[in-house]
Structure formats: structure tokens, C-alpha cells
1. For the read-out relative contact order in percent (Cα under 8 Å, 6 or more apart), a value of 12 was computed from one structure; give its label from I, II.
2. Identify the structure, out of I, II, from whose coordinates helix-only ellipticity at 222 nm (-39500 (n - 2.57) for each DSSP H run of 4 or more, over all residues; to 500) was calculated to give -10000.
3. Comparing structures I, II by distance in nm of label points 7 Å out along Cα→Cβ at positions 148 and 316, which one has the largest value?
4. When distance in nm of label points 7 Å out along Cα→Cβ at positions 140 and 220 is compared over structures I, II, which one is greatest?
5. Figure out for me which of the structures I, II the number 20.4, 58 belongs to, where Rg and Dmax of the Cα atoms in Å was derived from the coordinates.
6. As an exercise: Rg and Dmax of the Cα atoms in Å, for residues 228-323 alone, calculated from one structure in I, II, equals 14.4, 51. Which structure is it?
7. If you rank structures I, II by Kirkwood radius over Cα pairs in Å, for residues 108-291 alone, which sits at the top with the largest value?
Structure I
Amino acid sequence: MKTANRISGLPKYVGGKPIDELQRELGIDKPIKLASNENPNGPSPKSLEVLSKSILDVALYPDGDSYHLKRKICDKENVLPDQIIIGNGSNEILELISHAFIEKDDEVIMGEYCFIVYPIVATLSEAKIIRSQMPNMTHDIQNIIDLVTNKTKVIFIANPNNPTGTKVPKASIYDLLDSISSNILVVVDEAYCEYLVENQRMNASKDLAKWKNLVIVKTFSKIYGLAGLRIGFAMGDNEVVDKIQKPREPFNVNSLAQSAAVAAMDDKEHLEKSFQLNNSGMLFMKTEIVKMGLKIYPSHANFILVDFGCAARNIYEELLKIGIIVRPLENYNLPNCLRITIGTQVENERFIIGLKEVLGVLR
């Protein structure tokens with residue numbers, strides 16, 4: 001019964017509505033989805049080429065150690081293979097960290113408006129969730145330091161943060177690491193770090209050498225365009241990674257995902273194209289939304305958080321009726337906000353036209 005109560009109290013992850021679901025429900029032709037922070041460029045052409053060949057091997061079990069992908073990550077991040085763990089999306093790694101490091105009644109610190117998987121995995125481990133302040137939707141590192149007690153076991157920080165898009169300077173994260181016990185694990189989730197210029201990202205090689213209690217989590221779901229294959233990774237001290245590996249299921253990452261990820265890391269042209277498309281789209285969207293008199297928050301990812309100053313559910317539902325899927329955020333305790341992914345220029349323009357139409361009707 002106790003376990004059942006814990007499960008019933010979990011915050012619910014609600015993903016962006018699938019395109020075909022909207023088509024089934026409303027019969028809308030050619031809807032657009034700006035809800036799940038996917039890459040509008042799609043996957044790398046090199047990944048697609050590799051996938052067409054790798055499909056022939058799906059009758060075989062994948063490499064359980066992800067040998068080739070680990071070595072590709074080693075080359076890029078200048079770390080060792082035993083400092084890397086590969087997961088079925090970065091979500092699985094967050095769950096493995098919880099299994100390995102969080103026990104009943106431990107304290108786990110996370111932002112007031114953090115990625116919803118953090119409270120899910122902490123609750124499953126029967127931990128006490130401690131929420132840090134996020135003024136202007138941004139992590140307050142000093143507040144996190146002030147909340148640390150002798151019961152603190154793990155601190156989760158997404159940088160840039162989802163769902164707000166805000167970031168803190170990595171120097172502030174270094175201050176946090178210097179200010180707390182080395183027995184506390186600091187998990188820096190960099191799912192959106194490729195949308196930052198390189199010197200704003202964590203430096204895995206140098207940072208992991210200095211702080212043994214640091215874990216850096218990344219994903220291939222965002223700028224690499226492989227969300228449907230579910231693959232991510234984390235880097236940390238070899239002893240920390242070894243502990244995270246222990247609850248990992250065998251063959252947790254399929255062979256197609258591994259091959260596509262290796263190819264994606266080789267395609268610098270696709271990464272740059274995706275980066276530039278996001279920059280131009282972000283500027284367009286921010287400019288047009290501000291013209292409407294709406295509040296937006298600084299974003300350093302591939303989405304924007306728009307505050308409508310009133311419950312945003314009706315706006316979300318009216319946008320659905322004209323074939324535009326965005327993300328409502330009641331489950332993040334942000335009922336007045338919608339999160340909108342930056343799409344192609346055509347998609348962005350369609351969204352702006354649609355939002356003006358909806359706001360005109362509702363007002």
C-alpha cells in the first residue's frame with residue numbers, strides 16, 4: 001500500500017500532443033508541432049544513411065557497452081570510456097542516478113520550475129524534495145547553497161533549464177561545487193547545451209578532473225535530431241559512473257540509436273545549420289511576440305516561455321483547433337504560460353499568424 005501511495009503521488013509527465021493524435025481528433029490537415037523541442041531540421045543526413053544500413057542488423061542484440069559511441073564521445077569530450085554511461089534517452093540516466101544515489105528520506109534539491117523528471121525519480125526513491133528559488137525563472141545558485149543540509153544527497157540543475165529556457169553562468173555552478181560537500185552529487189543536465197556557444201558549456205575533461213561529485217548529462221534528442229531513437233549519455237568520475245551502471249538494464253540502448261548517434265557527432269555541418277536556424281527563428285519569434293505585448297523570458301535553448309498573464313489553457317486549445325501544437329505547463333505549476341519550440345521559418349510564421357488570430361478571438 002505504501003508503494004501504491006508513492007506512485008499515486010507522482011507528478012505526471014505530459015508530453016507534447018503527437019501530430020497524428022491531433023489529426024485523428026480534429027481531422028486537421030498538415031498540423032505543426034512546436035511542443036516538444038525537437039529539431040525542425042530533422043536528423044543528420046549522415047545518421048539517415050547509417051540507419052538505412054543498420055536496419056539489417058536488428059535481429060541481433062546491440063552492443064551492451066556501446067563501444068563505438070563511447071569512443072566517439074571520448075574524442076569529443078576528452079574523457080575516458082569508464083567515465084561515460086549511455087542511456088535510453090537522458091531520462092533513463094536520471095532514473096539510474098536516483099537508483100544509485102538516492103535513498104529514503106534523503107534530501108534532493110531542484111529548482112522551483114525544473115524538468116519534471118527530477119521530482120519523479122526523487123519521489124520514486126522516497127526522497128524529500130527541496131525546491132530552490134528561481135527568480136525571473138532562473139536558478140538562484142546562492143539559494144541552492146543555503147538549502148544544503150547534512151541530508152542533501154543530490155542536486156539537479158538543468159542548464160539551460162527546461163521549461164524556462166534560462167541559464168546560469170557555469171562559473172556559478174563552479175561556485176556551488178566549491179561551496180558544498182564532495183559527498184553531494186551535482187547533476188548538471190545539459191540537454192540544450194549545444195544551443196549555447198561553446199565557452200558557456202561545461203568542460204567535461206577539466207571539470208570532472210576537479211570535482212569528483214559532478215555528473216554531466218547530455219542527449220541526442222535535441223540539436224542532433226534523434227528524439228525518436230531515445231539515446232543520451234552522462235559523464236562523471238569513473239567510480240561514480242560505475243555506481244550508476246549497476247542498476248542499468250542490459251542492452252538498454254538499441255543498435256540503431258547507437259549507430260545514428262555516432263554518425264550525428266560527425267556531421268558538424270548539420271549541427272551548425274541547426275544552430276543558425278534556431279538563432280534566426282528565436283530572434284523572429286521573440287520580436288513578434290513582444291510586439292503583441294506579451295511577456296517572454298530570456299531563452300538560451302530552442303524554445304521560448306510565454307507568459308499570458310492569465311490561464312493559458314484556452315489559448316492552447318484554440319491553437320489546436322487551427323493545427324498548431326504547443327506545450328501547456330500546468331504540470332509545471334506555470335498555468336499562465338505556454339512553451340513554444342522554435343521551428344522552421346514557415347512554422348514560426350504560421351504560429352505568429354495563428355496566435356494573433358486566437359488572441360483576437362479570445363479578447
Structure II
Amino acid sequence: MGMLDNYLKMSIENGASDIFIVAGKALTMKIAGKLEAVGDKRLMPDDTLLYIKELYSLAKREFVTDDDDRDDDFSITIPDLGRFRVNVFWQRGSIGSVIRVVRFGIPDAKKMGIPDEVMRLKDLKHGLVLVTGAAGSGKSTTLACIVDAINKTRSVHIITIEDPIEYLHRNAESIVTQRELSKDTESYATALRASLRQAPDVILLGEMRDLGTIQAAMTAAETGHLVLSTLHTVGAPNAIDRIIDVFPPDQQQQIRIQLSQVLRSVVSQQLLRSVDGGRVPAFEIMNLNHAIRTMIRDSRIHQLDFAIQTGASEGMISMDDSILKLYKAGRISKDTAIDYAMAPEQLQRKL
């Protein structure tokens with residue numbers, strides 16, 4: 001067993017999301033969003049080369065260094081431990097690698113702080129559900145928990161299209177087919193169009209990146225499938241604007257109408273530093289009702305926040321109310337609450 005095996009095991013035990021092997025710095029892991037060095041020995045180019053050769057031998061791949069500017073992507077599966085997505089690259093004449101840790105088994109939604117209102121989305125049969133937030137805010141984890149709940153309670157075909165696959169789903173009541181960009185398919189849009197011929201009931205789309213993908217996702221949601229996807233925005237109004245702005249001006253009104261019909265729910269999340277040094281999620285949930293559909297159709301996006309605040313009886317919660325709840329429960333500090341608030345002055349008054 002090489003030294004690297006120990007680090008891979010350590011990454012799983014410590015809940016790391018990534019491992020960095022870069023010359024000039026100690027081997028580093030990203031844990032709870034923070035970079036933490038493992039030991040204090042700075043890696044030299046010879047060290048990184050040894051580690052990377054070990055990665056190739058674990059992946060049963062041939063290591064070739066004939067072309068110094070090439071990147072390489074591959075994955076390693078270690079039984080009973082996990083799966084690791086490896087990216088190898090050259091920088092300043094030395095070889096380096098970033099390893100993404102992919103866990104076997106899905107986290108517990110309760111332990112992750114995902115509210116029941118979000119988990120209820122597992123019961124939807126069709127339409128579009130968006131989970132939005134900045135990079136590293138836990139969107140993939142939330143979607144993995146929803147897919148896992150569907151997998152355990154419904155007998156359907158779930159297709160996931162991801163870049164990269166972050167959680168592995170084992171077939172339970174459902175059949176789960178997981179496809180990875182560049183490895184199993186060339187693009188989100190291509191995979192999405194192909195998936196419609198694979199008798200899916202639920203489609204998880206890693207990200208709504210571009211016009212082609214968004215069009216394909218909306219078509220799939222319109223034709224009776226449940227489509228779950230993510231956007232890198234915070235807040236429901238920004239998510240709606242982002243989708244509409246991708247389209248040329250002459251198509252935007254048509255898209256507003258289409259979106260108002262297919263969209264079922266927008267969940268926004270942020271990860272906040274908790275008082276005990278860990279991280280805790282805050283959620284905004286907007287479920288579409290008649291009033292919200294009309295606001296989207298008539299381009300009155302600025303009114304959505306008010307609709308969310310008044311929609312508590314329909315399972316909605318605003319980001320600032322979610323943050324206020326965490327503060328009152330003693331989970332986060334006052335400074336953290338104000339830093340992450342959508343309307344800091346208003347929240348300050350409530351605090």
C-alpha cells in the first residue's frame with residue numbers, strides 16, 4: 001500500500017472534497033471549504049511525480065510524459081472506500097494533480113440540515129426544479145439527497161448527467177443510470193436529448209450551462225418528466241433572470257411564458273460558518289403558485305421576494321428568515337447572519 005492510499009483514506013475520513021498535489025506546497029486537502037495542509041513537508045517536483053505515477057498505477061493506466069502541456073482526466077475506484085476523479089496537469093515545468101473525492105453512499109438529509117420542505121420535492125412527477133447557489137454551497141449534495149429519496153421510495157428510471165459524478169447511487173426501488181460528461185457523453189445538451197429516448201421519469205442535469213442545455217431541459221420538463229438541475233446564482237429572482245437572459249431578446253417573452261408553466265420550485269442555498277467551526281446551510285424555497293407564475297410571465301420578477309415571504313403556508317421560506325432561524329437557534333453568529341443576508345439592514349433590525 002503506497003503513501004497515497006493513506007491520503008485517499010484520510011480524505012474520506014475527514015470529509016475532504018478535494019486533494020491538491022502541487023510542487024512547492026505540502027499535500028493539501030479542502031475540508032469544509034478551507035484548504036488544510038497535511039504535514040509540513042513541501043512537495044518537490046520529484047515528489048509530485050512519484051504521487052502521480054502512483055495515481056496512474058491505481059487507475060491501471062499507462063503514464064506517458066511525452067507532451068508537457070497536456071491535461072489528463074481519469075477516475076479511480078477503491079472498493080469499500082470511494083471513487084476519486086483525478087485531473088493531472090503541468091504547471092511551471094512540474095506535474096501536479098487535483099483529486100475530487102466522490103463518496104459511496106449518500107449523506108443523511110437531516111444531518112446535512114436539508115429541510116423537509118426541500119425533501120418533499122421527491123414527490124413531484126414532472127416539471128423543472130432548480131437548486132441554486134454559489135460554487136461549493138452544497139447544491140450537488142441537496143440534489144443527491146432528493147434523488148436518493150426518489151430511488152428509495154418510487155419505482156422509476158432516474159438518469160443523471162453530471163460533470164463530474166459526485167455521488168454514486170445504487171439501484172434501490174428505481175433504476176439509476178449515471179452518465180459523466182467527456183467520459184460517457186460529449187455535452188449536457190447531447191446527453192439530455194439522448195436521455196429522452198431512454199424512457200426516463202426523472203432527469204438530474206448537473207448544470208444549466210447554456211442556451212442548448214436550457215432549451216432541452218425545458219422541453220424535457222414540458223413533456224412529462226421531472227427535471228432537476230442547478231444554476232450558479234443566489235435567490236429565485238436571479239435564477240429566473242439568468243435563464244431568460246440566455247435567450248435572444250425576441251425569444252424572451254415566449255421563454256417567460258414557457259418557464260412560468262414548467263417551473264415547479266426554486267431552492268437557493270448558502271453554506272454559512274457555524275459557531276462550532278463547521279458549516280451549516282441556509283435555504284430559500286420558492287414553490288410556484290398562481291401568483292408567482294403570473295409574475296414570471298409578466299416580467300414582475302422584483303415582486304417574487306414578497307411572494308416568497310408571504311408563502312409560508314405553501315412551504316416557502318425566504319433566505320433571510322432561514323438565516324434568522326439559524327441565528328435564533330444559536331447555530332451562527334450575528335456577524336455571519338448579517339454577512340450572508342439578502343437585505344442586511346432589515347435583518348439587523350430583526351436581530
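Where a number appears in this text, it was derived from the coordinates with a stated rule and is not lab data. Note that the coordinates shown come from a computational prediction; the quantities given were computed from them, not determined experimentally. Cβ atoms are built from the backbone, for glycine too; each structure is taken alone.
1. Structure II accounts for this read-out.
2. Values: I: -12500; II: -10000.
The read-out was computed on structure II.
3. Numbers: I: 3.6; II: 3.0.
Looking at the calculated values, the largest one is I.
4. Numbers: I: 4.0; II: 1.8.
Top value of distance in nm of label points 7 Å out along Cα→Cβ at positions 140 and 220 goes to structure I.
5. Numbers: I: 20.4, 58; II: 21.7, 63.
Label of the originating structure: I.
6. Working: I: 20.0, 52; II: 14.4, 51.
It traces back to II.
7. Details: I: 17.8; II: 16.6.
When Kirkwood radius over Cα pairs in Å, for residues 108-291 alone is computed for each of I, II, structure I gives the biggest number.
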